[in-house]
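Here, each number is a calculation from the coordinates, and none is a lab measurement. Please read these numbers as outputs of a predicted model, since none were measured by experiment. Cβ atoms are built from the backbone, for glycine too; each structure is taken alone.
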Structure P
Amino acid sequence: MAVAADSPNIAGYYTLSATGIALTDLPSELAKRLPRYPLLPAILMGRIAVDERHRRRGLGEILLFDAFARALRSDIAAFAFVVDAKDAAAKAFYQRYRFLPLAGDGYRLFVPMAEIAKLFA
């Protein structure tokens with residue numbers, strides 16, 4: 001959660017939970033290099049929101065990278081970080097950070113935790 005510096009109001013927040021990715025939902029070139037488990041553990045960012053008064057200031061990126069850092073520090077092993085983009089603009093936002101679409105409608109995206117770790121190396 002991010003709080004505005006000049007007030008006690010919440011400027012933005014996100015939620016994280018555990019989820020799984022079906023091996024068959026991954027791009028085939030990636031799936032063929034992974035163990036043949038039917039479901040791979042992942043972290044789902046279920047929601048990210050920035051108050052209208054604080055948009056266009058980079059807070060979404062700050063929240064996303066905070067979520068990445070928390071996911072990396074987690075004691076629970078995860079193969080990937082998953083998001084559900086609510087629309088084309090949200091999808092474009094995530095794709096700037098190397099998120100790839102999972103099989104299906106194209107709005108469920110993922111980035112392998114190994115890629116996230118490189119951002120913090």
Structure Q
Amino acid sequence: MRLFADENMPLSTIRALRAAGHDVLAGSEAMPHATDQEVLARAGAEGRLLITFDRDFGALAIERAHSAPAGILLLRFVPVSPEEPAAILLDLFSDAGLAFIGRFTVVDRERVRQRML
């Protein structure tokens with residue numbers, strides 16, 4: 001899967017996703033200190049699913065009609081370790097019943113919610 005890991009994503013998560021075969025563009029490496037609009041534009045231009053802890057992206061992509069990436073996956077929990085987001089994301093990506101492209105996905109520890117972008 002083509003992913004854009006927002007700057008707030010732990011480096012260990014980025015490494016684990018890459019090791020699992022995902023094409024991950026890390027904001028911290030490619031676009032440090034970029035604005036949310038710049039992140040959305042880059043992810044959209046490259047057809048990448050944006051993974052983030054930043055709640056602002058939902059409002060930008062949905063309510064304000066900014067250019068949207070292929071999808072947005074918002075993690076709404078405080079990780080207990082830097083590796084936890086990777087474990088959760090890899091588990092989600094292996095679930096054949098979930099589709100992420102064209103969707104705004106919100107993940108917390110109890111549930112996964114989705115809506116169309």
Working back from 0.95 (Cα Rg over 2.2 N^0.38 Å, computed), options P, Q, answer is structure Q
Any idea which of P, Q comes out highest on distance in nm of label points 7 Å out along Cα→Cβ at positions 77 and 93? P
Quick one: distance in nm of label points 7 Å out along Cα→Cβ at positions 53 and 109 came out at 1.5 when computed from one of P, Q, so which one is it? Q
Which structure, out of P, Q, was Rg and Dmax of the Cα atoms in Å, for residues 29-100 alone derived from, given a value of 12.9, 35? Q
